[in-house]
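Each reported figure results from applying straightforward, stated rules to the coordinates on display, with no laboratory input. Please read these numbers as outputs of a predicted model, since none were measured by experiment. Cβ atoms are built from the backbone, for glycine too; each structure is taken alone.
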Structure 1
């Protein structure tokens, strides 16, 4: 660490191997010499997209999220097929699968990298902006059901500040997009 405090991992035990995440218990020696047990969730990473339509509206997906037992409004996103899959390939696939729109790889521009929950998970989401969308066909996974709808940036910002959009990747992406591409 930058401040010279060293944490030493003594052991990592796999508790559960899942389809999306792996759960571990780590045994660590912290700087004061104490031994601690920390939970750790390993994630293969994900990609997300801010798909901007010709008229400037952003395609969003509404879907049910089991962890919070309600629907959410999010940018299209999904997990990499494995840790070696390039984030851009994942972003291209997820855009078409979830929205029914596609774009050439050259039209994707990196926007921001998000570490979702650094206290206990290593998930990293690479977020891209894409324009020049072409209508295609939605290819949802068997366990997915979602609705796609375009929103004006101003409306998305209002939903964030009203607490109606709480998904971290979506909030970070919309705010970064506004700061990079727009002036109000």
Structure 2
């Protein structure tokens, strides 16, 4: 039996996890630029902070889908409380430059991820999204700095940066991102 790959989403998904001095996660932001998906295209911010989740997007159904079917299952938020998101309908302004970083602004939320350090292709053949295995392919770009501002207040915390065995950061760009679901395909009958 082979497998048929069903593409669900193509685009970009930069992320930022901030940690306090004791190493506890204090915030996570997932920035979405959906070029194409089975639910349409658009931009969205999904932010977890202080036990609350907010989704900012012009397309509320797309934003809810990104938060529930994707972001909620990311390892960056594993074990965190995840209440129903507050959905805020607003335009997301996205300045995105793979050589410098990105800034996303929407409804009082600003996510800044800057100073790229490396670029490499990552493929995860069995990325678990709520019990459903997906193939994830993305260009991962770890960055040195990341800042999250909510309603004018900068969230206290910093991204985590490691250099061994290779540079990694909890502030990153993720581009040329493709999420696919694999489904078994019955073997073809012989003699055809």
Taking relative contact order in percent (Cα under 8 Å, 6 or more apart) as the quantity of interest, name the structure among 1, 2 where it is greatest. 2
Distance in nm of label points 7 Å out along Cα→Cβ at positions 67 and 115 gets 1.7 when computed on, of labels 1, 2, structure 1
Tell me which of 1, 2 gives -500 when you compute helix-only ellipticity at 222 nm (-39500 (n - 2.57) for each DSSP H run of 4 or more, over all residues; to 500). 2
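Identify the structure, out of 1, 2, from whose coordinates volume of the Cα convex hull per residue in Å³ was calculated to give 157. The partial results should precede the final answer.
On the way: 1: 157; 2: 137.
The correct label is 1.
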Taking FRET efficiency 1/(1 + (r/R0)^6) of positions 83 and 99 (r between Cβ atoms, R0 = 41 Å, to 0.05) for each of 1, 2, which is largest? 1
Given a value of 15.4, 40 for Rg and Dmax of the Cα atoms in Å, for residues 75-154 alone, point me to the structure among 1, 2 it was derived from. 2
